[in-house]
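Below are structures written as C-alpha cells.
Just so you know, all these numbers are worked out from the coordinates, no wet-lab data involved. The structure presented is a predicted model; accordingly, all values stated were derived computationally and were not measured. Cβ atoms are built from the backbone, for glycine too; each structure is taken alone.
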Structure 1
Amino acid sequence: MPALTSIRTSEGKLEIVNQLLLPHTTKFIEIKNVDDAFDAIKSMKIRGAPAIASLAALAVADHLSRGLQSTPVPEWLGSVDALKQHVETILAYLFTARPTAVNLGAATRRLSKTLQASIDAGKDPRAVAQDIVAEAKEIDAEDVGRNKQMSKLGGDWLVERVKSGGGDGTQLNVMTVCNTGSLATSGYGTALGLITYLHETGKLQRAFYTQSTPYHQGSRLTAFELQSLNIPSTMLCDSMVGSLFQHHKIHAIAVGADRIARNGDTANKVGTYNAAVLAARHNIPFIVVAPVSTVDLDIADGDSIPIEQRPAIEACLVRGALYPTALDAHGVKQQATVMVTPEGLDGVYNPSFDVTPASQITAIVTEKGVAVKKDGADVFDLTPIV
C-alpha cells in the first residue's frame, strides 16, 4: 500500500485527502483558495494540529504565489501597506477555523512575523510576498523531520524506562488515542510515530487504539495507517480502556496534543483524559508526543485552553461503507451516513477536546527532548524542551 499523506502539492495544485471519506475511499480534493482551506479545516476534511497548520500555511503561499503571477497585478500587491492589511486579514480568518489547535496559531503568528520583518527590512511588496511564501513552505517541510526526531526520543525513553523496571525493552504494547500519524501531520506522525519507531526498531509487540468517537479517527484513520504499515494492532471501543488495562500488559499510552499549557496540562481528542486517569490507576506511563509549536507558554494551565464545541448533530451520525460491501458503477465502495440516535434530541454534549492535567502525565516529548516532572511535583518545567 502506498505511503499515506494528508497534503500533496504537484503541478501548481494544492490538494488534501478528504479524511471524512477514509478508509473506504481515498479522494483528493483541490484547495483552490483560502476559503477552501478554511472550510476543509472547519469541516474536518483535514484534521490533526500539525496538518491543519501546514495546510493553512500552504494555502497562504498558494494565494500569494498566484497573485505574484497574475496580470494585472492585484491591488493588494500595489503597496506594502495594502499587502500587510491583506495578509493579516487572511491569517486572522484562518486562525478561527479550529481555535483549540495552537499549531494553527503558531503558524499564522510565524507568517505574521515574517511579514513584519520583511517590511522592516525595507523590501518592496513583491519581495515581502516572496518571503512569506518561502516561510510558509518551510512550515510544512520541517514537520516530517521533527516528527521522526520526537518519535525516536520518546521511543528510546520508553525502552529505557521499561528496562529500569526490570524488563528487556522489547515486546512492548502501546496504546494510543485518536489519530496522530501521517494523516494528522505532514508525515510519520507524533504519538503514532513513536509506535512506528518502536515497530521499525523491533521493540513493539502490538499497538492498541481507541475508536475515538464520534468522528472515529481511531477506527477509520489509525486503523488504516497501522494496516498500511503492517503493524500488529488491536482496536477497542473508548469504553473498553479500563478492561484492556485489567486484562492485558500495556507498557505505555502515547497520545498527541492540540495544545500544551506552560505547566504541562494538555488538550487532546476527547477521551484522552479518561485514558490518563485509568492509566494512573494501573501505573501505566502516559506520554504526550507533540512538536514545540504545540506548547503554548502564554497560558499558565489548562483552564485557559479554549475547548471547541462541535455541532450536536455530529454525535448523532455515523458515516461508513455499506455492509455487505456494495460498489457503484465506477467500482467504488458505496458509503452512507446514518443516524444512530432518536431525532430531535434536546441535549447533546459534544466537545471536541478534553484537558488532561499535568499530574496525570508521565512525560512530554518534543523534537527537543523529553520532559518529566521533578520528584513530588504535579506540573512540568517545559523550558528545556521548547
Structure 2
Amino acid sequence: MLPAIARTSANCRLVLRCRRGYATTLGATTPSLTKRLPRKLGGVYTVTLIPGDGIGAEITDSVKEIFEHVNAPIEWEQYNVSGVSSAGESLFKAAVESMQRNKVGLKGILFTPLETSGHISWNVAMRQQLDIYASVVVCKSIRGAPTRHNNVDFAIIRENTEGEYSGLEHQSFPGVVESLKVSTRAKAERISRFAFDFALKNDRKARGRPHPGANVTCVHKANIMKLGDGLFLNTFRRVAEEYKASGITYNDMIVDNTSMQLVSKPGQFDVMVMPNLYGAITSNIGAALVGGPGIVPGCNIGREYALFEPGCRHVAKDIMGTNKANPAAMILSSTMMLRHLGLDAIANSITAATYDVIAQGQAKTPDLGGNASTSDFTAAVIKNL
C-alpha cells in the first residue's frame, strides 16, 4: 500500500499523477481500513486476474508481457471466467474468493446475455458482493488521439452497487414488468463524500472552466423520480455543505441536459457524481470525447477491495481474436493498480511509454485511425520502455 495519508473521512482516496503533460491515470490510494493488506509474499504481490470475454484475453496478454519485461513484482492468480453461459458460475465464485484473499484484481469485461433466461451480470454481481462501490473514470484529452474537442478533463464518479442495477424485477402480469430502482441515503452519502474527497485530494484547478477551483456536479433525474433521485440529490447537497470551507463549489444537472452539455461544451465539467445507470451512459460519452473506449482506464474502489478494469466497459466481441484491439485502456488500468500497490516508479515508466506511443503515432490501432495490431502496440510500448 502507499504511505499513510491524511484521512478526512473513512472513504478511499484517489490520487492523479501527470506524466509529461499527457493524460493522467489514477493511483488509487486506500487508507488502512481493514485488517488485511493486499497479499504479498517475498516482495511479490498476488493479484487476481480475470481476462474476461471478447478481447479480454488479448489485452490482458499485453499487460502480462509488459509486466514481464519490466520485472514487475506481480504474481497473477488467473481465472478464465466467461459470461457467455451460466456454466462458469463455479469458476466465477472461485474468482470472487480469490479477490477476497488478494484484495486487488485486474479484470476485463464479462459478457452478459440479453435473454431473460440468461444469468445475471457477473460484472455487477462482483461489485455488489465485494462492495466495490465507487467507479472512477477520468476522461482527459490525449496527444495523438484525434478528437473534436480539446482540453477535455473531467472525472466520472459512479455509484456501483444499487440504483437501476439492483436486479430486482418481475413480471406481475403477462406483458407487465415491474423493475425496482433502489436508492438509499447511506450509499448516496458514501459516493457523494467519495466525489468531494476525490476533488479535494487531487487539488483540481479551474483550467479554463467557469468555476474558480474544483467543482463537483451531481447528475440526476429528480424532476421525474422525485423520491429516488430526489434522495440522491438532497443527500449530495447536504454533503456538499460540509465541504464549502475547502473552496470546492458544486452544482447539479439533469441527466438528459448533461448528455447534451457533454458533447457540446465538455470543458465546463470537472468531477461528476451520479447513480449507476447515468454513470454507465456518461462514461461512454466521455470515452468518445477523448478518443474511444480503447484508451480510457478505470477502477472500482471499495473499503476492502480494489478492482481495475477499462473505464468503458465493452466486450468488443466483433474484433475478438483479430489482434486489432487497442490494449492501452487495460495497460493504463494496470498502472493504476501498480500505484495502488505503491509501485509508482514502474507505473510511471509504463504510463509514459504508453502515452508516447499514442502521441507519436508509432502503432495506431484501427480505433485511432491506423492499422497496427494489438501485438504491434504492445511491442512499441516495450520498445519505449
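Descriptive notes on the structure:
- Structure with the greatest value (metric mean count of other Cβ atoms within 10 Å over residues 292-299, set 1, 2): 2
- Source structure of the calculated read-out (relative contact order in percent (Cα under 8 Å, 6 or more apart), 16) within 1, 2: 1.
- Computed over structures 1, 2, Kirkwood radius over Cα pairs in Å reaches its largest value in 1.
- Of the structures 1, 2, the one that 26.0 was derived from, the read-out being mean count of other Cβ atoms within 10 Å over residues 156-163: 2
- If you line up 1, 2 by FRET efficiency 1/(1 + (r/R0)^6) of positions 164 and 308 (r between Cβ atoms, R0 = 30 Å, to 0.05), the top spot, with the largest value, goes to 2.
- Which entry (1, 2) yields the derived value 2.9 for distance in nm of label points 7 Å out along Cα→Cβ at positions 260 and 332: 2
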